[in-house]
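Structures incoming, each one as structure tokens.
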Structure 1
Amino acid sequence: MPRETNAIQEDTMGRFEGKVAVVTGAGAGIGKACALAIAREGGRVVVADIDGTAAIACTAQIAAEAAHALALAIDIADAQAVAALFETAERHFGGVDLLVNNASAMHLTPRDRAILDLDLAVWDQTMATNLRGTLLCCRQAISRMIARGGGAIVNMSSCQGLTGDTAQTSYAASKAAMNMLSASLATQYGHAQIRCNAVAPGLIMTERLLAKLDECMQRHLRRHQLLPRVGRPEDVAALVAFLLSDDAAFITGQVVCIDGGMLAHVPTYADGGNSRAARPSGETAEAATSPRC
């Protein structure tokens, strides 16, 4: 009987009991899903977002589920603000064990064009948030993690950091650099029991993306996925929670794609592949007649 009781306690104990997490860009979308996932498994979460109202709303949802969270409005491109964020996290919760760098300058993507058409201010601002901001957060987290005997970091990259495109030049370059930043951090601080991985989402239907993509473009992108649905923020959050947890204790320095197979196939996949038997019957004809965006 005692063994059965212990087993029940182990099953119900969250993977992040006693852990403190900082999640940036946590007011909506993937960041919010990550904050909720960590809190639901017992973690105390600092919900950081440039939109303070959104951060407060996320924190309220966490509190409604009897978990602990603190909302902070912050621009991660501001070094002093990032330092204050981590000082507040340490003062309020006692330290930092986990970091999810999800904040990104998504408001700039409509102006993020091909190289010759690119406004250099867009490049500079994108790098300031996506890359420098991530570095600033990592620098603040590392020393605090060392003081607590280790920690785990997940940097939110993108499939666009792994492939070329006709636009999104700054965004893609920032995410590609983030992948190497993650590998460098993992290499330099693995001896201190700090793990760092990057997650590269594909088509994840957040509220922001749903408002941005019309049905034609959504259909066009879905044609290149191997799985018959778009991704959800909760899909990414589940992967992030795994990578932060002790279940991934021997995984570090990796870039993990979560894209429904979008980058796994030959370029001709959406048009039937190199073999007409490559896709289910009828799908090739449908693809051929689908409008291009």
Structure 2
Amino acid sequence: MAIGHRYQGYHPGGRKQPLCPECGAELTTNQEQRENICQSLKCRGPWLQRAIAAQKQKERDQQEALNESARKSLKNNFPEVLQATENGDLLFIVVPGIEGEQASPTEERIAEFRETLEEAFAEAERLVADPVRAADLLRGYEPQREDSGALPIVNACSTCRGWCCQMGRFNAFLKPEFLAWRLVNEHDLTAEDMIDDYLSRIPELSQQNSCLFHTDRGCALPWQIRSSTCNTFQCPGLSQFRSAIEESPEQASAAVSLKVEGYFSFGIGEMITHAPGARLGVMESDGNRTEHPL
């Protein structure tokens, strides 16, 4: 990734004008100067590829740091479990974890969600009105549900208790594209019908500072009307074992959840491994699961 600026003479105001490190063109806009790359596809394409690769490597390094922290916790508290993971008897998964309280959603929060949902459906109806976009939705947007019945996934998500759900606190991940797909495929329902249905499914108690449908038993929505994000997302702790889980969905596992501030962008110093929310979940191949605090 390009680092630092190259400069040519001075512009009329007397300040050095930075140059693109790839082609030497002047960086004239604030975005170009901030990112230190010009808008040319020839320059920006390779730059974006390097930026994406660097971000993925950063996530891998951070996840490994989290894994090592979890290993230390197991060594101190459950050395026999650590040994089983090292022997290959248990798939070792490390995920973030939350520890929050359930509360009744306030009328204000429900009203805000209704407004957000109505705006999303209004945009969805505009998408459906475009024949080309509607055809695209039919061909390529159908949400594909991951097989969440795989035992390691069940164990990891149960141990985590829904860290990813917190990011859906405002809209439950119900984006216009998914809602448009529903409108195209469910001809017997109007947008108003779907809005009323979503609102009727808000539980009496849900996780504070998280999605309205996030309960202590999981999601209150049936998977068919959850967003594709909810049905397919896997955090880095899970996604690194995607192939292994697909090959052996009934394998035994040990899942450790650690309280981490700013998951995906955390630094080692921000990991809190012995705060409330740190847990160990062990699930056998027969589906029997036990959970322990760390």
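If relative contact order in percent (Cα under 8 Å, 6 or more apart) is computed to be 23, which of 1, 2 is the source? The partial results should precede the final answer.
On the way: 1: 16; 2: 23.
The read-out comes from structure 2.
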Self-check item: Source structure (of 1, 2) for distance in nm of label points 7 Å out along Cα→Cβ at positions 86 and 134, computed value 1.6
Solution: 1
Quiz item: Taking Kirkwood radius over Cα pairs in Å from the coordinates of each of 1, 2, which one would give 22.3?
Solution: 2
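Taken together, the values in this text are just the output of simple stated rules run on the coordinates, not laboratory data. Everything numeric here is computed off the predicted structure, so don't read it as measured data. Cβ atoms are built from the backbone, for glycine too; each structure is taken alone.
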